[in-house]
Structure formats: C-alpha cells, structure tokens
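**Student:** Structures for review follow.
Only the coordinates and a few stated rules stand behind these numbers; no lab work does. None of the values given here were measured: they were computed from a predicted structure. Cβ atoms are built from the backbone, for glycine too; each structure is taken alone.
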Structure I
Amino acid sequence: MAVQLRLLGVRPRQRLLVHAALGGTGLHPGTLREALSGVLGPHGTLVVPAFTPENSLTSSAHLERTAGLDSEALAAFRARMPAFDPERTPSQGMGALAEAVRTAPGAARSGHPQTSFAALGADARRICAEHRLECHLGEDSPLGKLCWEGGQVLMINVGFASCTAFHLAEYRIPKPPLRMYDCVVKVNLPGERRGTAHEGEWTRYEDVALDDSDFAEIGRAFPDSLLRRGKVGGAPAVLFSITDAVDHAQAWMTENRR
C-alpha cells in the first residue's frame, strides 16, 4: 500500500486531506491510516473530515431522523440531541477511516459543531485550532489553512460529489449567498470534569449557504492534467492540489451558478 501511495504522489512532509469510502474495498481503516502516516512521515500531517451534519435543524441527516414527527415529538427529539463535544462526538457518515483518525492516540480535532476536521501528525493541532463558528469551510477553517499551505487531497473510492475542497470556492465567489444555521454546542458547567455528562444549548449563526449539488459536474470539468490517478489496494484513487481544486471550482461557480 505504501508503494501505491508513493506512486500516486503522496510524499513526506505533505499536509494531506483524505476522503475514503472503504466499503467493499477490503481496506482496513487502521491499516490505511498507518500506511498514510508512514508515507507522510514524522513531519507530515494526515487530515480527514469529521463532520456531524446531524447536529442541525435543517440538514438532510436531521430531517430524515425527524420525518413524520408531530410538533411535540419533534420538540422532545431536539431536546434530547447531544451537544457537540470535539473529544467524544463521533463523525457518523464520514467513513471508517475518518473515525480511525479521529480516535487515534494524539489526534486533534477542530471545534466546529457541524464541520470539524480531525488530524494526525506534525501540524495537527495547529491546523485544527481556531475553527471559527461562522466559517464552516472557509478561510478560517482547517480547509482554508490547508489551501494556503499547499495541501493535497487524496480521494479513495469516492467521486468529486464528496470533494470538500470545492466548498472553499463558495466563500471566494462574488457575493456568496448566506443562510442561518442552528446547532447544539457544549456548555462547560462549573466544576465539570472531563468525561462527565454535559449540557448543551442551541446556537444560531450566519454563514455561506453551502451547496454540493453541482460538485460532481465541477469534478467532471476538472482538467485531467491536474489529477494523478492510481490505486490504493484495489480501490481507485486520485490525488490533486487543494489550490488547483479551489481555483477550478471558483472559476466554474462564477461562470455557472446564478
């Protein structure tokens, strides 16, 4: 696996954002995590999305869970929703590799209650620090840092519909549309100890209206000359620069979104 990663272009010291869907590939998440960290070396950093879209009033994950509930049942469901805790909340739906990174000894996680990132390696804590609430995936997020610092994206067995890097372009297009978001965040109670029960409160904030409905189309238009294709295990994989992805998506969105 390490040889395949090197052939794709994974190198020591890189800051590498990985999306992976391991179902049906035969790849073990822990083995893949160790292979990636091994190729990146002690001075590289492995980053994964650790999103929690169910912590919302409007996400598809939340709407699916609450479909058919009457107003009383809906209020009760929302009252029971656990507050986001970066140390404990799992990233459901982000895949086995994301959880393997998030739960690894020494891993860092950013504090955004809906779009956090987890990381392992030399720059993990710095990359995950100061993830502003009103900036899901913009300049003041780990994604923004990765872009400015020459990070790479590796996608394993997933298509461009899942390319998180394209979201940064939504912050860079002229006058991006905005919307309100709601989530439950942890409240640190006086005298509370690590690992104890905690309470949460609903928080409402404004940010760019994220829309991935055209990401597959943006990916189809991505110049193949900017992509390095290969295999990881038996799964298809592609490596590319975050900067190239964001620049391409920004130009495409500016031209095609209305």
Structure II
Amino acid sequence: MTEVRVSVAGVTVRFGAVAALSRVDIDVPAGERRAVIGPNGAGKTTLLNVIAGELRPTEGLVHLGEQDATPLPAWRRARLGLGRTFQRSTLFDQLSVAENVTLAVRARLHGGWRFWPARERAVNTEVEGRLEAGGIAHLARRRAAGLGHGERRILEIEVALAAVPSALLIDEPMAGLSGAERRLTLERLQALPEDVTVMIVEHDLDAVFALAQRISVLDHGVKIADGTPAEVRANPRVQEVYLGAI
C-alpha cells in the first residue's frame, strides 16, 4: 500500500433537525498521527463513520489520497487502504488470537479460510510476526473470549494492521482500560508503522498528547481548533470547552 492522505471538506451530517457535524474541514497528510478530541456528543465517532463510508454525509466530500471517496461504500474504501478499529469489539470470540489474525491476513489475500499449501507458510510467518509486534504471541492459542480488555484492544489493532492499511481510524482505544492496559496499548500505538496515516478518537488526554502530531477539536459538531498539541493545549476556546482540563 502507498501512503494515503485523509481529508474531509465541508462535511455536514444531519439527523432530522440535528446537525451532528457542521461544515467540518480536516486534512491529515500521509503518515501523520492526528487525534480528534471533544466532549461526548461532539461528533467524533460520526466523523470516523463518514470517513469509513458507514455514514453518508448530508453535505461535503471525503478524499482518500487523490480519490474522491464520498460515493464509495465502506468495502471500496477498505480496498483503497483504509482500516478501522471500533469502540465495540469486532473480534470472533470463538476463535483463538492467532486465528483472528490469520483470518484477517487471508481475507487480505482474498483466500478466506480456503487452504492453499503453497501460501500457508507465508501466512503463518506473517501471523507470528504480527503477534510478536503486538506483544501477544504468548496468547496465540487463547480464545479471544478469554482475553482481558486491554489484550482485546491490542488484538483488534493487530487484526486491523493485518489488512496492511495505508490509513487507520482508531476509535477510543483506551476506553475502559486499567492503568497497565493503557500503558500496553499506548506502547503499541506508538509503534505503529510510520508510513500509516492515523486518525485516533480518544478521551484520554495523556494518550492524545503522547501520540498525536496534530489535534483537531470538535464541539457540538463544529471544529473549534486544529493545531499542534502545544497550540491546542494553549487555546482558550479549547480550555473553555474542557473546563480547564487540558
């Protein structure tokens, strides 16, 4: 996959009379780590849904690289190199850790669960490498249902990376994690490939400032700030929205 720029221009999403997003412009250059923050109900997950193709904007455009992705369904955007993790787990609980990643690798190779002997060794080697990279190789045979919350988050990231995305949308990876699990997840996120464009929605501001090169701030569906972590931290409007929490 080549590096992919992710951008939205003038994106508005209305649900009846309610505007979940209002003329939002965000441009994430290829390879950048961008965080999107804001209070509950600010429109952060709605924005990811629009970019991923799971929600059509009322107005505005979505571009992946030079491609106008606005009319494309989610699966077509995935073919363009867009990956995603979700707030709610999408793992196959009845499968092992290794099997979850194997399924993702085979899906990328358009083989599903079909057995191709000539390809098996390469698939197994890739799966082992991804589990090692995520620090969960020792859990390879454990069913996903038996994982801790933090371990599940790591596995979800490895499953998403198995698609070899050029851009990755990550929705609240720290939600519900213990202190130790947060440290483990943060370390994995910091080790993501440098050529992967990352957009992360997160409420854990310590993680945001540790990960992001730039931060976009939403409030009631409107982008109120966009800048480096230092610029956002010092922004009076952001301080007002977060009641001085930043």
Structure III
Amino acid sequence: MEIQEILEKVKNGAMSVEEAEGFLRREPFEEMGYAKLDMHRKVRSGFAEVIYCAGKADEHLLHIFERLYKADGQVFGTRATQHQYEILREKYPQVEYDPISHIIKIEKKDKEHIGNIAVCTAGTADIAVAEEAAQTAEYFGTKVTRVYDVGVSGIHRLLGNLEAIQSANCVVAVAGMEGALASVLGGLVDKPVIAVPTSVGYGANLGGLSALLTMINSCANGIAVVNIDNGYGAGYMATQINRLGVKANG
C-alpha cells in the first residue's frame, strides 16, 4: 500500500490508527537469506518491487513470488522462461505468462488505467522489448497506445499514426538497426521521448550498441535513453511521467 492509501483507510474507518502504525513500523525489508525483499518500496516510490526472473533458482523464485504476492495481492516478473512459468503455475493456477515479452504476473482485475502513453516500434522484431515496456506500464496503472512497425524505412506509416502518438503524455520509441526512430519522434512531438535501443539488427548493429549511440547522439531534444533491450525501465519511467501529467491536468 502507498502512504496515501493508508491515510485514506484511516480517514474512512477501514483501518485503525494502530493498524496503520503497525504497517508503517513493519520491517522495511524481509530477510530471506538469498534475498532481501523491499516491502516498503511501494510506500516510498509508488511502485512495488518487481522480480527479475532470469538466473534465479526455481525454489528462490517461487518463494520470492509467494511473499510479494502475499504482501500486495499481485506480483510482476520480467525475463521469465516457460519453465519458470510452469513451476509457478503449479501453485498459482491464475498466473499469466506472455512468451513474447517474457512477462509473468498475477494482476488485480479491477485496476484503473489512467492517462496515456504511446509505445512505438521501428519494426515487428522490436515488439518483444516494446511489450515489456507496454505491459510494465499497464501493470502500474497506465493506459497504453501501441503503434508498431512504423520505422523510418516507411515513414508514411509513422505520419499516419502521428495524431494518436501526439495525444500521449509520453512516448516510448523502441528501435534496433540504426535506431533512428527516436530522433524522428523527438522532432515531431512535444512530449518526452524515452528511447529504447534493441539488439535487433545485423553485424554492425553490435548487439544494439549502434542504436544506443544513435539515440544518445540525437540532434532532437527531449529524448532520454535507457539501456539496450530495457523495456521494463522504459515502461517504469513512462509511468512516472504519465502520473505527473495526469496530476498536472487535474
């Protein structure tokens, strides 16, 4: 729970002062030996801890998933495998897995989605990273408009969707190859652009390094760049910007 939610519950009589005090006094992290779960992250930042599933032992992942789900009633993990999904599904039949983005989650169904961000890709091959960004933002309560396969090799496709992109509070530009999409969007919209270089491309793409350097060196203003293939980081930051936009607009 966020601090505002706790205070609202006390105000409305749904939580006693003693219960609220107990929640806030609770250990800020849970010691598990192999992990220290940040139980107060949502209180501090408005975002609960997310699991990076890659490289985790099955037993560790299962226990971490269990504790975070118990604490918040929902849980979100990135870079999960089919095997990890099957392990979790044995205990949590309601768990959802997307093999494209490798997102695994149990999500509250009555969640409100506010504002709007646009997630754009240069090509279809960039969709895996884009979906990591889009689903991260949706999990954290942001409305997402997807605009895929609008790269610079056919710029008319981008221009044909420009109105939908311009209406968003923030734009996420996901591109491999030379990564030019972010610069083009930066020159067309009056909103922050979060550029995500991907490892999609041939040899001189250098695993996404060429796209990363293009985005960092963009002539267009208002562009911030996250790490190669870091859809999660882009979705998180876009949600922060979107929340500020919603708050500013009342």
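**Student:** Could you tell me which structure in I, II, III was used to calculate Cα extents along the principal axes in Å as 55, 45, 33?
**Tutor:** I
**Student:** Can you say which of I, II, III returns 3, 17, 27, 29, 19, 5 when P(r) over Cα pairs in 5 Å bins from 0, in percent, for residues 84-155 alone is computed?
**Tutor:** I
**Student:** Comparing I, II, III, where is distance in nm of label points 7 Å out along Cα→Cβ at positions 124 and 148 highest?
**Tutor:** II
**Student:** Okay, next question. Computing relative contact order in percent (Cα under 8 Å, 6 or more apart) gives 14 for which of I, II, III?
**Tutor:** The correct label is III.
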